[in-house]
Structure P
Amino acid sequence: MAHGIVDVARAAGVSTATVSRALRGLPNVTESTRERVRRVAEELGYVASPSASSLASGQTRTIGLLTPWVSQWFFAHVLEGAERALRAEGFNALLHTFEVAHRPRRVELDPGTLRRRVDGVLVVGLPLERAEIAGLDALGYPLVFVGPGTPGHAVVGLDDEDVAEQAVAHLTGLGHRVIGHISGEPDDVLAWSPGVRRERGWRASMRRRGLPTDPGLTAHEGFDVAGGRASVHRLLDARPDITAVFAASDEMALGAVLGCRDRGLRVPEDVSVIGVDGIEIGEHLGLTTLVQDPGDQGATAATMLLELITGAPVPSEVVFEATLVERGSTAPPRD
């Protein structure tokens, strides 16, 4: 099997962008790192593909970026990482955003708006319907997903079920037994959506431990602070005996903390809260979380897309790890 740039990056312990710079003789790479990358590439038999920026002049040198938001933390960092990797290769980004809200339902993607305007498409955190993905495939451009992506396409992201397992393991290790879960939009039912996968992981982890997963322990009001706040009120209305909440994002977790305070509950004395992401403000607010690196995910996905444009092989899936960082928002439950 041919090795690609992602394999070299992992073996050398650097990012795909660093591999690209090192093998092309670009600046901002130490000589020791450059030599290590070259040695690993030689051992794996990897030959750098032609620079995407030097392809035929008839190409657009533009990549389409499709995403729900640019203001939320995860999306902003993925886009920044992707844009930097594209700029290093002389590519521009054509941004399309889609307001994802269950009232009203978002506008369906029209692939025709990208025809003859881009050389490839990067989908960031946007759960697309099968018909929409088929429409993108019909354009004939390379396609890479960050977050929700379907089998048969290159996907970069977390193992969302493992993320849920880590969260549940942390909370049950502290002694919690009634653990609620708050996730994304109520009409998000696509099997490849991170919100759906994290809820599936939560259910599986709870059931393995013989713990309850009844409907009153889940709520879906949106991947933001307001959604987390509303969701935790729904949970506590249905199950006032909840002692811990696993939120599918840090922004939702911060909303859950606010919702607990609305009801006169203290975090973590009355309710423990854990999130996913690693947003910067979470450290200042003492939020326990599972930290990921969305900037590196964006750069990796963009580099893979440029590799596809030049005909180089890329893996079908690149899985990043999330690391538990325990802070002050989780503690053992009160007797």
Structure Q
Amino acid sequence: MNLRDLKYLVALADHKHFGHAAAACFVSQPTLSTQIKKLEDELGVSLVERAPRKVMLTPAGRDAAERARRIVAEVEQMKEAARRSQDPEAGTVRLGIFPTLGPYLLPHVVPTIRARFPHLELLLVEEKSDLLLSYLREGKLDAGLLALPVQDEQLHTEFLFEEPFVLAVPESHPLANRESLSLHELSEQKLLLLEDGHCLREQALDVCRISGANERAEFRATSLETLRQMVAADVGITLLPMLAVKPPVARSENIHLLGFSDSHPSRQIAMVWRKSSAMSGFLTELAKIIRALPVDLLSMDTRSTAGKTGSVIRPKPKAA
């Protein structure tokens, strides 16, 4: 048994297809199939149920694949630790981020990261939060930017910042002549929300529960930009995270933004990585850079909301 064969098994578990797994491993299909058969012979059990069009792992195969995944991840961590011992600020970092944060945060932090760590290769993966957590546990990512809370004792959580929400309404809406509103004024409103699977949907639903607002259930958007366009088209109103309304995002002429004058619904963003990671020291330094956002990026700049104070309403914690 060798590391190469374990990688083949992991690829087969991921792709459920010999040809696709072979392509991912940059080998021929017969080569991969032969090595999997040798691995089965060595272990004395069948790992794979072979069918003409798809592959299924046996219970023993699923167990072996998960163990192999952990072994491969540990070896990669060992290699990365060795590289960083020579140059702590070089190497590769695989960083995950969820779609309602990535396009709006990264333009503000990536240039600073590149300036601070010019030899660093930053590989960005944008996926929904539950998939990012899975990638972290499997060693496919080094760290992730996620909304709190993250409930996993094997993961370290480094708080970065709190991002307020603003209300986006069409220019024709009765609230469009206002610069701010109190949270309870949402009680008569129906909000456009994202589809299931987005952590922002759960955060917005918590705001709805706190304020008494309801969801406009006949429409669910697939992305934050779809929500924005639906508001601009006078379909309804929605909550947007603060970074999504800051430059370099272009402000729509047909959308009016309102801050909250009494309480401030928000989400908390953190950087998360495995406690066992050999990169913990470097990731802590990387988190410091991301945490150092300009204050005005996380606040409304209208006269009606400037200088106002109030308690912060944090939506009820959910798994991001």
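The numbers here are math on the coordinates, done by the rules we state, and not lab data. Since we're looking at a predicted model, the values are computed, not measured. Cβ atoms are built from the backbone, for glycine too; each structure is taken alone.
Comparing FRET efficiency 1/(1 + (r/R0)^6) of positions 113 and 257 (r between Cβ atoms, R0 = 30 Å, to 0.05) across structures P, Q, the highest figure comes from Q. Supply the structure label, taken from P, Q, corresponding to distance in nm of label points 7 Å out along Cα→Cβ at positions 161 and 201 with the calculated value 1.1. Only structure P yields this read-out.
To test your reading of the models, identify which of P, Q gives 38, 23, 16 for semi-axes √(5λ) of the Cα gyration tensor in Å when calculated. Structure of origin is P. Computing FRET efficiency 1/(1 + (r/R0)^6) of positions 129 and 265 (r between Cβ atoms, R0 = 25 Å, to 0.05) across structures P, Q gives 0.05 for structure P.
When mean projected area of the Cα convex hull in nm², for residues 65-152 alone is computed across structures P, Q, the figure 5.9 traces back to P.
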